[in-house]
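Enquirer: Structures given as structure tokens follow.
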Structure I
Amino acid sequence: MLEVKDLHVSVGDAEIIRGLSLSVPAGQVHAVMGPNGAGKSTLAYALSGRDGYAITQGTATLGGEDLLALAPEERAAKGLFQSFQYPVEIPGVPALTFLRTAMNAQRKARGEPEITAPDFLKRVREKADALKIPQDMLKRGLNVGFSGGEKKRLEALQMAMLEPRFAVLDETDSGLDIDALRIVADSVNALRSPERAMLVITHYQRLLDYIKPDRVHVLAKGRIVHSGGPDLALDLEREGYDKYLEAA
């Protein structure tokens with residue numbers, strides 16, 4: 001589903017991603033692990049089309065379509081979703097309004113009818129209850145005054161509502177206690193399907209106790225330097241990244 005070949009990404013004058021190649025088939029969950037500064041978040045931002053992240057070489061396709069030729073909103077309409085390590089606050093925009101606007105914008109871009117208010121409210125209540133998100137929280141400004149765990153739960157709700165084809169989860173475990181981690185992981189696991197794929201970016205193996213990956217990739221110095229099965233995450237937890245940094 002996602003095919004990245006020889007990708008180079010620069011931020012300002014610094015090249016952060018240096019010839020990264022990655023393939024994530026439909027129906028699979030892959031994890032990317034690596035030390036600080038390896039380029040994990042840069043990869044996520046480059047795929048989503050964030051300003052300031054210049055693609056200088058290489059390709060990235062989603063379902064065979066050139067992802068890099070699309071604007072960020074077009075990538076979202078094609079089914080790309082990114083959760084952020086630090087979700088932003090949007091004062092004055094209630095979470096419910098944000099969610100319905102996002103859903104309808106994507107539907108419009110795909111030539112689909114808007115979701116009706118009753119259908120939207122029924123669906124959002126069901127998904128929010130599963131994530132233990134109180135309804136009054138959805139009436140507040142998006143992420144304003146939310147704890148780190150509340151912000152991540154709300155992102156999980158956004159993903160559950162939008163049902164993307166491909167999700168990039170950038171350090172979803174950041175700021176979560178054990179209970180919140182289980183709840184968010186359960187919501188991610190509930191979205192697994194043969195038509196959907198996910199890329200989980202994390203520092204730590206603990207998230208992968210709950211979201212079982214099909215493949216684990218080690219990112220160091222801007223490149224994938226090693227790949228393996230789920231047990232690779234356990235090896236990294238025990239041994240660290242030193243030998244991969246040396247190899248990179």
Structure II
Amino acid sequence: MTDSPADDLKPGFRSDVTVELVKHTASDADVLFAARVSTAGEQSLDELGKDPERSKGLINYLMRDRHGSPFEHNSMTFFISAPIFVFREFMRHRVGWSYNEESGRYRELQPVFYVPGESRKLVQQGRPGKYVFAEGTQAQQELVGRTMEDSYRRSYEAYQEMLAAGVAREVARAVLPVGLFSSMYATCNARSLMHFLGLRTQHELAKVPSFPQREIEMVGEKMEAEWAGLMPLTYAAFNANGRVAP
């Protein structure tokens with residue numbers, strides 16, 4: 001009896017996502033630097049911390065009155081690992097974002113798949129525009145886990161079988177599901193990130209309600225935590241003004 005082509009690559013299952021801030025040039029001083037040139041001409045970055053309260057007030061004014069361009073003069077690059085269906089939603093955000101995702105044409109894709117954790121609400125109730133999600137039963141949880149894992153195993157075995165027969169990676173990958181984990185670099189500025197967070201996270205301080213899919217919200221929450229540490233005055237102003245991007 002011969003081994004299956006997939007025997008050496010056993011599928012792995014995850015319910016989490018990962019976000020790593022890999023590089024940045026982002027601080028509150030970048031916002032102040034950009035804003036003050038409008039009234040004071042050329043500025044030096046090392047002069048901007050001399051009056052913290054004035055700086056805080058300026059950032060809040062810019063956020064409140066939606067003067068957005070000063071929030072664009074910074075950059076953050078994140079390395080994100082999440083299911084493919086998350087990236088399909090992610091890439092709806094085009095203004096102020098740059099992406100590079102791993103390629104199934106040039107490398108063999110690894111068998112890591114998404115299965116919701118126990119805290120993931122499974123049942124949609126209500127009509128479009130007015131629905132809510134409710135907890136699933138234990139039977140539903142077990143059904144989701146078992147069905148997903150079985151489907152993932154079969155699809156990856158088919159992928160491996162085609163690769164072993166010499167079929168090109170770009171053709172064989174067509175059998176793989178959107179629950180497969182992928183990875184990408186995503187680069188943005190604070191303004192584009194605020195637009196993303198306003199749509200892809202729920203928050204008690206938000207003036208405008210949002211209804212994100214939980215999996216992309218998980219990514220957004222991790223990105224938000226990194227950004228909050230880099231630009232605390234900007235982050236505080238974002239929350240104080242209803243989490244509406246300028």
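Every number here is computed from the coordinates shown, using simple stated rules; none is lab data. Model, not experiment: these values are computed from the prediction. Cβ atoms are built from the backbone, for glycine too; each structure is taken alone.
Enquirer: When helix-only ellipticity at 222 nm (-39500 (n - 2.57) for each DSSP H run of 4 or more, over all residues; to 500) is calculated, the result is -10500; to which of the structures I, II does this value belong?
Expert: Going through each structure in turn, the value belongs to I.
Enquirer: Using relative contact order in percent (Cα under 8 Å, 6 or more apart) as the calculated read-out, with 28 as its value, let me know the right label among I, II.
Expert: I
Enquirer: Here volume of the Cα convex hull per residue in Å³ has been calculated and equals 148, so which of I, II was it run on? The partial results should precede the final answer.
Expert: Working: I: 122; II: 148.
The value was obtained from structure II.
Enquirer: If distance in nm of label points 7 Å out along Cα→Cβ at positions 173 and 213 comes out at 1.0 when worked out from the coordinates, which of I, II was used?
Expert: Structure of origin is I.
Enquirer: A further question follows. Which structure, out of I, II, was FRET efficiency 1/(1 + (r/R0)^6) of positions 101 and 229 (r between Cβ atoms, R0 = 41 Å, to 0.05) derived from, given a value of 0.95?
Expert: Label of the originating structure: II.
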